[in-house]
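Right after this note come the structures.
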Structure 1
Amino acid sequence: MDELERQVERGIAFTHTVLTDQAARANESEAVVNGLVDVLIHRGIVGSDELLAAIEAVRAESAEKGQLASVGAAIRIDGPPAETATVDCSARMHVCHAVCCRLPFALSAGEIEARHISWDLGRPYFNRRGPDGYCHRCDAETHACGIYDERPAVCRSYSCVDDGRIWSDFDAMELNHEWIDAHLGGDELGPVEIFMDANAR
């Protein structure tokens, strides 16, 4: 199974390498267009307000039609190491049930290579979550992290103190059930993941 997953990862990594090359070409085209716009505005051929209005109109129309381009993959690029969050999770677990372990986030290249946590084959390179919506490294009964010492940097630095998605009132321990129910449901597994999950048992 490890070899199968490695082959799948290599194939997807190749695909995204090609897509990255296409993105570089798109960036070059964008630079040319922006340069042309600067020239047109500088010469007074078009006004900046008029241009911005036209751009927003086209962007809104494209979004409405679902035509905005997206690779659908993300690799996190971290800045300087953040301080480890200090929240007394054990005092809140009976209320929140580790709901933060249901939040999706992109993995860094180092985390992907370290293989302590798997990424979602259907949504590269986000943390893999099970049918219950929890990270696949989260214990189903206790909600304890199975890779606590090797957990991703996002988990190390995350704090729910000011996260309005999680708490309606942090001090009173009142969860934001409306947001959680609307955004953190279980994930549907694809055929590859179902096969891998069945053979891992």
Structure 2
Amino acid sequence: MTGSKYKAALLFGSPGAGKGTQGEMLGKIPGFHHVSTGDVFRTLNPNSEIGKTFFEYSSKGELVPDEITINVWQENMRAREALGLYRQESQLLLLDGIPRNPVQARLMDKHIEVLVVIHLTCQNPEPMLERLSKRALKQNRPDDAKPEVVRRRWDVYLEETRPVLEQYDTSLIKEIDALGTPPEVLAGVLGCLAPVQAANFEPQF
């Protein structure tokens, strides 16, 4: 990191809201760089101490402790910059899966400048839970395969993660219906992100 804060947009929403799907599509567009903290954890060596800790918590639908989460994220960001995968001066950082609670949001304040929060909304949990079950089969993600773990993840989201929204000015929060098709949702997300990206970075072609 060059010493200044990363300019970031948060992809926020319940488990199954489509944060990863949207982030993956957005990450292919010049000027955006997507980081999924969940994917970062899942690529850890499962036999390492941190890998074992991640599995211990994820297998129960719980959040990984704050200090571990922030440290893993920081190390991953340093690696992305060192490898030239992310360019702070020209790319809006899209964060998916962090911060996951108000404490993490406050800890992240010294690392990121949140320019916008994309809140993928869904009032009824059932479609989201169904998405998680289908994803578990397609992507071989055992943490999403057990109904009781999925339900616990939803409860943890309501109890610990959703209050993150209260850490940011309401003017930064843009709500998008998560139940449309991926292209429909993407259109809404881009409508919010594109002006922010254009106002803070030079055009990328």
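Points to keep in mind about this one:
- Among 1, 2, structure where Kirkwood radius over Cα pairs in Å as derived comes to 20.3: 1
- Structure responsible for 0.95, with FRET efficiency 1/(1 + (r/R0)^6) of positions 19 and 171 (r between Cβ atoms, R0 = 35 Å, to 0.05) calculated and labels 1, 2 on offer: 2
- Read-out relative contact order in percent (Cα under 8 Å, 6 or more apart), computed value 18, structure in 1, 2: 1
Bear in mind that the values in this text are calculations on the coordinates, not laboratory data. Note that the structure is a prediction, hence the values are computed from the model and not measured. Cβ atoms are built from the backbone, for glycine too; each structure is taken alone.
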